[in-house]
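Listed below are the structures to be examined.
Each reported figure results from applying straightforward, stated rules to the coordinates on display, with no laboratory input. Here the structure is a predicted model, which is why all the values come from computation and not from measurement. Cβ atoms are built from the backbone, for glycine too; each structure is taken alone.
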Structure P
Amino acid sequence: MSSWKVYSDTKYYFCTTALTKWYPVFTSIEYYSLITDSLKYCHKNKGLSIHAYVIMLNHLHLIISANEPKFIPDIIRDLKRYTSSEISSLLKTNNQINALRIFKEAATGRKTNQEYKVWQSGYYPIGIYSEWFFRQKLHYIHQNPVRKGYVTKPEHWKFSSARNYAGHQDVPLLIDKL
């Protein structure tokens, strides 16, 4: 069984997706909000459940499930397509020439009609089959900003479900705790 595939017998998945060339775009509230608002939309309208997340400067980790697991690839594809377009627009508005150049170069020669390739291909879903593995991935997600030296405690990183699990009320995204 391949690790990076959604299976009908697995409900929960740990996923990672990164920006092209790991370029750090998520450096202001408007970019983070774009991602959290898009995740809220997917939750409300597409049946996506978010159990854990962290949005870093250049990538995103999630633990997710869906009403129908087979639709997870479509939901993530749509999320990335929409946010790619919106991120590109924000980068233009904010005159982020370097990021736009990198994403434009990445789109050059591709068969799609996209002007910018904001996200790397794939999202690498790994099925969660045990409580131990869930806890290990939850810890990994929440410790990410600590390991990078951005904060000293996981719940201090505003764009992480560590805040939800720690009982904070001021969270940008509600989650479905497990």
Structure Q
Amino acid sequence: MRYADGPSVSCDVYVEADPERVWELVTDIGLPARLSPELQRAEWLEGAAGPAVGARFAGYNRHRMIGEWRTVSHVVELVEGRVFGWAVVDPDGRYGDPVSDPEKRMATWRFELAPEGSGTTLRQVAEIGPGRSGLSAAIDRAPEREEEIMAFRLGELRTNMEATLGGIKSLAEEAE
């Protein structure tokens, strides 16, 4: 698996709560910071008060191997109660030239919700690239290890996503 292939990872969880409650949680951009070991905090930018296509939010991240960094995410997909997707860019140029165009994103993330029985199936998806990211820098240093680097990072993302989904499930089911 190579960076240029745009690899992705996804995780699913069944939540015994109605989709409206789950939607409320997944569109709270501050919530993952309470659940994921990497995202430390997030905040809406330019007066945005919630998700809408074109709205932007900053994310502040920390990783034991690469330190701290800031990203800006552009909401690129929003289907009320069903899909919340955002493209992540590198506005500070940490991994190359500064990027503000979501077409040159480091990654794309999304939550997908589907009613199922008396609850909701919740999926989180992350797709890497096509723009430069921390993975690009690691691959630049050891190109012969690209597949290993990619597999390791996708495993980390899966672990973080499972923690986030598990937290959302717990919170949503507590409220029911």
- Item | Per distance in nm of label points 7 Å out along Cα→Cβ at positions 73 and 97, the highest-valued of structures P, Q | P
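Of the structures P, Q, report the one carrying the highest value of mean count of other Cβ atoms within 10 Å over residues 105-112. Numbers along the way, then the final one.
Working: P: 10.9; Q: 21.1.
Of structures P, Q, the maximum of mean count of other Cβ atoms within 10 Å over residues 105-112 occurs in Q.
Assuming 0.75 is FRET efficiency 1/(1 + (r/R0)^6) of positions 17 and 41 (r between Cβ atoms, R0 = 30 Å, to 0.05) as calculated from a single structure, say which of P, Q it is. Write down the numbers at each step before the final one.
Values: P: 0.95; Q: 0.75.
Here the read-out was taken from Q.
Compute distance in nm of label points 7 Å out along Cα→Cβ at positions 81 and 129 for each of P, Q and report the one that scores greatest.
Q
Identify which of structures P, Q gives the largest calculated value of distance in nm of label points 7 Å out along Cα→Cβ at positions 9 and 25. Numbers along the way, then the final one.
Values: P: 3.8; Q: 2.1.
When distance in nm of label points 7 Å out along Cα→Cβ at positions 9 and 25 is calculated for P, Q, structure P comes out on top.
Among the shown structures P, Q, from which was the value -9000 of helix-only ellipticity at 222 nm (-39500 (n - 2.57) for each DSSP H run of 4 or more, over all residues; to 500) calculated? Let's see the in-between values first.
Values: P: -13000; Q: -9000.
Value -9000 for helix-only ellipticity at 222 nm (-39500 (n - 2.57) for each DSSP H run of 4 or more, over all residues; to 500) corresponds to Q out of P, Q.
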- Entry that produces 17.0 once mean count of other Cβ atoms within 10 Å over residues 89-96 is calculated, selected from P, Q: Q
